[in-house]
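We did not get these values from a lab; they are worked out from the coordinates using the rules stated. It should be emphasised that the depicted structure is a prediction, and the values quoted were computed from it without experimental measurement. Cβ atoms are built from the backbone, for glycine too; each structure is taken alone.
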Structure 1
Amino acid sequence: MSSLSSVWYTRCPAPTPLSIAHQLGWIDKQFQSTGVTVRSIRDSKDPAVRQSHFTHALDFSFRQGGNIPPIWARSDGRETRVVGITTTDEFQAIIALPGSGIAVTKDLRGRRIGVPRKPNSDVVDFQRATALKGIVSALSLEGLDHRDVELVHLDSNEDNLTERGNAAFLGLKRRYPYGDELLALASGKIDAFFVKGAEGVVLANQIGAVVVSEFGFHPDPKIRINNGTPRPLTVDARFLEEHFDLVVDLLGTVASVHDWATQNQDTAVRFIANEIGVGEDAVWAANGPDVHRHLGLTLDDGQIAAFDHFKHFLLDWGFIPGDFDVFGWIDNRPLAAALRRAAA
């Protein structure tokens, strides 16, 4: 077993208990009590380190956020384990401009739907995969599929994780999504596109969009599963094997966010809004009035089955290099140990 002086972590701008635990200072405090420093992957100046947000390449690292990058990394051979899952449903929709003649899903037949694409990316194009899954889900609800529409790829070469503080961000922490789609819609290059989450709600509101199809809270998990639903907490296998107790401590800390959030709903939503960079009303609108009640860590069979379904979608569309056993990817030992400890 190696000695451990620091660990790496990363999170997506999304509603996750890891994000809230970080903002509360709980993560740093937990690791500092054992003499371990917590280092942020996304805040690193080293592009190779930042890339681990997608590749999970760093040993002694943990991550919670969208599920496409960790699925891709596992498919590509990276030895990681899913040790907890958070399911927080969110707004997902196909939107169009008023006056386009598109009011309901059936109106999309023969129309042009924009799909973001990064043709020169070294990692999985999660934005394209997310949009395609949303489009496929929406069309399926009316008995249509992708062959009934024209998919228009909108190419961009901007790095998915451009260094924070980039002057092009005009003082904001990051580039917000859907810029290419919005420009294409305004110029008449496309007729509709997919949006999700709080950023999607804000954009749809800003342009007075027609919500053609909304399915983020559809009762069928196979319809609503996408990059952000659910969000796994993953660790690299070496970290788990060599420092199992530290991973148990981590999960206990993150899992405790659930009870805290249910008792502090306004503060929890403020933390989520701060993480994403939107107003609190956008979080309520995108994630629903019970968002603060869906910030726990679990590993139930339904969540894992949903992951398996989504993995097959990514495999069928060529987003991941090979198949793997999703159920074998799950390790419930540390979460079970953390919950036993909390109960005691």
Structure 2
Amino acid sequence: MTSPPEPRTERETPVVTHRRAWLSLVLTGLIIGTAFIAVYVGLQRGPEPRHLPIAVVGEQLATTAQAGFGDAVAVTPVTTVEDGSALVRDGDAVAVLGATSPGTLTLDYAGASGFSESGAARQLAAGLARQAGATVQENDIVPLASYDSRGLSAFYVVFGVTLSSFVLAQGLTAATAKVRLRHRLYAVGGFAVAIGVIAATVAGPVYGSLTAPFPLLALSLILLSAASAFTTKALGAWLGPIGIALAVLTLTTIGNATSGATIGIDLLPGWAQAISAKLPPGAAVRAVNNFGYFNGSHTLVPLAVLATWFLAGLGFVLLRQRTTRRRPPATP
């Protein structure tokens, strides 16, 4: 006796592979991966200072230093070491160079400017001293936090906030048909506040790696998250998958690589210096470091940059929704 055939509950539909569907994804992944490696590795290849800001005490030493340093340094003559130290503490100079006695140069520098920038200032001062047959006495007057020995905490925090905000925006863009626009906007806004506060808490009070006052640190990271997420949503809404890929290249790849956190802004090539402070990661790094180490000076511009990206992204998302509603239905 044969068993009855199993009832067919659902008709099986064969899956048809469209070459363009998978080919575009593969090409996009290859482009993003290649760009990521090329930018990050390329910027590490022998960075050289360009107009590194150094204050020099006295007209005679300033003239000698400018002739010896060339275009590598932007020399600012100051009257006293104290005047130069004030510039260093406000982030207007990486170091101040002076001559306290015959045969001895003093270099007061900001370790908080990063290993690349402060290291470049120290090497340049040592080279100038060798030419003059002098010695250099060094003093780090703006040191890094004790729990940020390599000066990379700002980079990792900014990278983490940017990446998580991008992932959220990408997911919400893919869920457009399932989640209403206002709920997506609420999710992005709520996430920005949550990740900003969490990141500021972990890197600030918990680990002590970032020394900026907690409210200002949280504000900077909240704006960074909002700028990253809304920019990603706007690009995805207007350009589709290409927009998402463009967001990866702009924010997580080029933006973080040129932020100045791993390689100081004054050691980046010209094209990277031109865009560094204009992208959200670079603006966030400046805000976090300036609030933490340089008396909060020069923070208005970075916060304005973050707010501009956030508001522009939100505006383009709303504009896209409005134009979609006004679009007439297709005729059969």
*Just checking, which of 1, 2 has the largest value of Kirkwood radius over Cα pairs in Å?*
2
_Label whose coordinates, when distance in nm of label points 7 Å out along Cα→Cβ at positions 150 and 262 is calculated, return 5.2 (choices 1, 2)_ = 1
*So mean count of other Cβ atoms within 10 Å over residues 22-29, computed for just one structure, reads 17.0; which one of 1, 2 is that?*
1
_At a computed 0.00 (FRET efficiency 1/(1 + (r/R0)^6) of positions 30 and 62 (r between Cβ atoms, R0 = 25 Å, to 0.05)), which of 1, 2_ = 2
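Name the one structure among 1, 2 that helix-only ellipticity at 222 nm (-39500 (n - 2.57) for each DSSP H run of 4 or more, over all residues; to 500) of -19000 was derived from. Mind showing how you got there, number by number?
Values: 1: -11500; 2: -19000.
It was calculated from structure 2.
Using relative contact order in percent (Cα under 8 Å, 6 or more apart) for the comparison, can you identify which of 1, 2 gives the largest number?
Values: 1: 29; 2: 17.
Result for relative contact order in percent (Cα under 8 Å, 6 or more apart) over 1, 2: largest is 1.
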